[in-house]
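Novice: What follows are several structures.
What follows is calculated from the coordinates using simple rules that are stated; it is not laboratory data. What you see is a predicted model, and the numbers here were worked out from it, not measured in a lab. Cβ atoms are built from the backbone, for glycine too; each structure is taken alone.
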Structure 1
Amino acid sequence: MEKYWPYIKETLLDLLTIPSPSGYTYQANGYVSQELEAMGISYVTSTKGAIIATVPGRDTENQRLISAHIDTLGAMVKEIKSNGMLQLTNIGGLGWANVEGENCTVITSSGKEYTGTLLLNKASAHVHGDETATSERKASTMQVRLDEKVDSDEDTRKLGIEVGDFVAFDPRTVATESGFIKSRHLDDKAGVAVILGVLKAIQQDSLELPCTTHFFFSNFEEVGHGASAGIPAGVKEMLCIDMGAPGEGQQSDEFSVSICAKDSTGPYSWSLKERLVALCKDNNIPYRVDIYPFYGSDASASLRAGHDIVAGLIGPGVDASHSFERTHKDSIIATANLALAYIKSEV
């Protein structure tokens, strides 16, 4: 997949510029749809907005599914305060301390957008002294300072901003010459870019797959029910591409593909995990097997929903998950190589 890195990188950088908090993935869905159409790959959209692309294979009985999620963490307007500022409610596992001081965009129901910054209510150390440093960071102690001349709730409402409007945080994406990509929302736009890169390889190299394989772009993963529905009936095996999580006590790193043996919902398929490890060894793909105690995925959502499938989870190592994240070219390519090796493998 090394030769497809320029496409994967460009796709990832494009995706990172598109706001897509859970519940507002329309623009990102449109981008993915355009890429699939350009490759001539057929797809359908599920009732709740997931995109399912299909590549026919020789075996139509033992179908496979590869998933990644388009949606990201974000927020919604919970309250328009009397001072014209906004109190938010988080979408997904967003930690308020991780987005303090971050610029954001409020997306109104009319489609008009306004910029602002999420700050502590008592953000000025010269006014509030030690309270600025010691205050707990939570929804009720933080507010969005809009980049508009507002000082009342009436002023803010005149802009068209209302309770229930989506708020997307700036990704602040940087691609370094040393191969790192730093950004918010690498979870899981890196996985989406990997899948599109694999599809590009299938199309460009005219690959014949041993099994009919579906590519599932989920849009509600961060809130827990992304791939709980919409899985095609013939699927026997699901490989989720999300993120590996390097950190203290973990084996994952930013230069290998992470293979998850177990997360907070329990162990994934032992047999599939062993096959993935064997594929890495046979194809000289750098890998790490790991366990993530505070983690769930579209694969686990599918299992909880009652789908009778074999499920596994892999992904590039993404440092500082749910904060200002970072991964490396090597990890993304290793993930793409494993995904391609998996869908090329015989049943």
Structure 2
Amino acid sequence: MAEKILLNWKGGEVEVDTLGCKMIPIFNLDGKKIKPLHEPEWLEDNSEEFNSLPGILQNLKGEFPCVPFGINSPVEALTKEWEKSYSEEPYIVNEPHGYSSNKNWELIEKESNKLEFKIHYPENDLVNFLVRTIQVQDDKPNKIFCTLQIHVKEDCELPIGLHPMLRIPKKMSKIKINPGNFKFGLNYPGLVLKDKTLGAVGKEFSTLEKVEGFNGNIIDISKPPFEGNFEDLFQLCGIDGNMSFENFEDNYKFNFSWNPDHFSSVLMWVSNKGRTEYPWNSNHVTVGFEPISSAFGLSTHISLNKENPISKRNVATSIKLFKDKPLYSDYSFSVSNL
């Protein structure tokens, strides 16, 4: 049974839902409540249709770890350069973005300034367990510190990711996305959703402000939401471990930092009223800004294939994991006034 766990401190409140260990921070900033991360409208549904959704969709909010990262859905209109590495073969335990994104975690420690969660994986998975900590400090009220530990049963290699999603104001031009330095950007190498594609398939870009659109026009993907109905993915390859977001509606800057040796790229998921089916209902708007070592959100087999076009350009699409040396990665979120 999913539970909501709260952590309060001078700087605000962190809410963690044990289903997927999804975290929603609320910051106190000069008397204002700042809620930078996304929550969809369907969270309070209790219909039969809702209960049949995978855990990741029942509780698609905030930020959460994805181990392994990827979904083995088929890709329509795949570009030629991706054909050699393409696979729809499922991972051993075939949950979208990993077992941890869809199942309940256990709260194993709660202190006044720290929460610690753990999830054990099925016996046949390569992953043994994950540990996630969320920590706050009263002397740093505008910052949240997170860690992720990945313990595996044997030496292996997997794509991994973190999955924060941005709350987008309804009014246009109220958000500006500022990524850190990245080597190159790629549009998705196929159609995420037919007739709902924002970017030109398989094209490359060097700045969010100038991306080739599906109809050949140049688009700016740094200022959501977008006019129209879109569902698309863009990867910022070889990024330096930093992104920031300016919110002109509530006048704050939201910062995110992570270890680029562990997460080499950012997957930008643009969900802009593109999906018509339940629970999306042509009404879902967010941008995921997901640190990954993965080839987009494609199957684990594509990310592990060194012939995939991102790996061939010396940007990691998976990470080596060792039984006797768990991966320990820390990252943080913070807010400040504009």
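Novice: Given structures 1, 2, which gives the highest value for Cα Rg over 2.2 N^0.38 Å?
Specialist: 1
Novice: Using mean count of other Cβ atoms within 10 Å over residues 59-66, single out the structure from 1, 2 with the greatest value.
Specialist: 2
Novice: Next question, about the same structure. Thinking of 1, 2, which structure, once mean count of other Cβ atoms within 10 Å over residues 19-26 is computed, gives back 21.4?
Specialist: 1
Novice: Which of the displayed structures (1, 2) returns the greatest value of relative contact order in percent (Cα under 8 Å, 6 or more apart) on calculation?
Specialist: Largest calculated value belongs to 1.
Novice: On to the next question. Which structure, out of 1, 2, was helix-only ellipticity at 222 nm (-39500 (n - 2.57) for each DSSP H run of 4 or more, over all residues; to 500) derived from, given a value of -8000?
Specialist: 1
Novice: So, one more: Consider the structures 1, 2: one of them gives 20.6 for mean count of other Cβ atoms within 10 Å over residues 235-242 as calculated from the coordinates. Say which.
Specialist: It traces back to 2.
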